[in-house]
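Please treat every number below as a calculation from the coordinates, not as lab data. Just so it is clear, the structure is predicted and the values come from calculations on it, not from any experiment.
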Structure 1
Amino acid sequence: MTDRRWSLPSNRGMENLECEVVESTDREMVCRFTLVGEYWNRAPEGGREATEDFRVVLPQVIVARDALEGLRQSFVDWLDDGGSFSRALQPADGGGQVLEVGLGDDPRFVRSTNKAVFTFSYFSGLVVTASFSFMVDQSCVRMAIDGLTDCLRNKVTKFRP
């Protein structure tokens, strides 16, 4: 990852959330979120190899810098105590967007000790509502913490052409 990207992979390695900071100020960031999932080839003669099953790109999500700092701290706290959390990441005026992420139990998933379900939920007006969930463990969360730490070091940047 570069100092303007962070990611959170699933513990089975078949799902991944990546965030690339496209532009930032001291209060807000414009981020490109990409969620990718792999699954076994579904074609009748597709074989047994994993292949890309979905790719969702949200190219211009406004995120509050202090909310990303809070997310990083929530990940650190989860490593210490395993407690669930849910955080809104958009600023007060998110341009009609709502982005919420969480880590904790989910009855749809069978989980074990030191693992939790990460959920990414996005809403944009009347047009888009989406939610993605996958299982993570401590190593996945540590990768996200490291990436977020590097990403948050940049105070004011413009990466757009």
Structure 2
Amino acid sequence: MVTLSLDDNLSSISSLYRGIRSDLVDISTEIQVVFNNLLRSKASDYGLTYVNSAYPGYYFSFSPRVKEEESLEEKLVRSGQLLYLIEKSDEQILIDLYNMNDLIGIKILGELEEDVSSIVKLIRDNQSILLDQGITFLSNFSEKPVPMKNGLDIFKYNCSYTKTVDG
């Protein structure tokens, strides 16, 4: 019988994550495209566009991120999920990693507070379009933002993404 230390188990799980991280980056790009298409198609209806002498623009931008390997390790240890995962096969760990909460994040940044409110309303009003594109909201829409560690406010929504595979 071979017994691995927690550090060895963590390294093994990190290695599995390293193998799928590029796929998660691709998925985050797909999700960003879905949100970008929705926001750009509806932006003028919500006062989120402007035109200056040079070009038209939007009062929002995107900032995607995929959790780094070190951050995943911290999350697994801090949350106790490491102890849960070490009992599983590599295949099941990969499934759990793909389904893990908060590995991918898409920040939609508004220029002003009123722009942020308009963005939230636009997304809330058009959830069915997002659902058709594989994005399901797992949390209710909050009317008030929550403070982040840096002191700035953020509207945070938990979503799942179901990737459609052709064929």
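In this comparison of 1, 2, the computed figure -15500 for helix-only ellipticity at 222 nm (-39500 (n - 2.57) for each DSSP H run of 4 or more, over all residues; to 500) is attributed to 2.
Of the structures 1, 2, report the one carrying the highest value of Cα Rg over 2.2 N^0.38 Å.
For this comparison of Cα Rg over 2.2 N^0.38 Å, the top structure is 2.
Tell me which of 1, 2 gives 1.03 when you compute Rg/Rh (Cα atoms, Kirkwood Rh), for residues 86-149 alone. Source structure for this number: 1.
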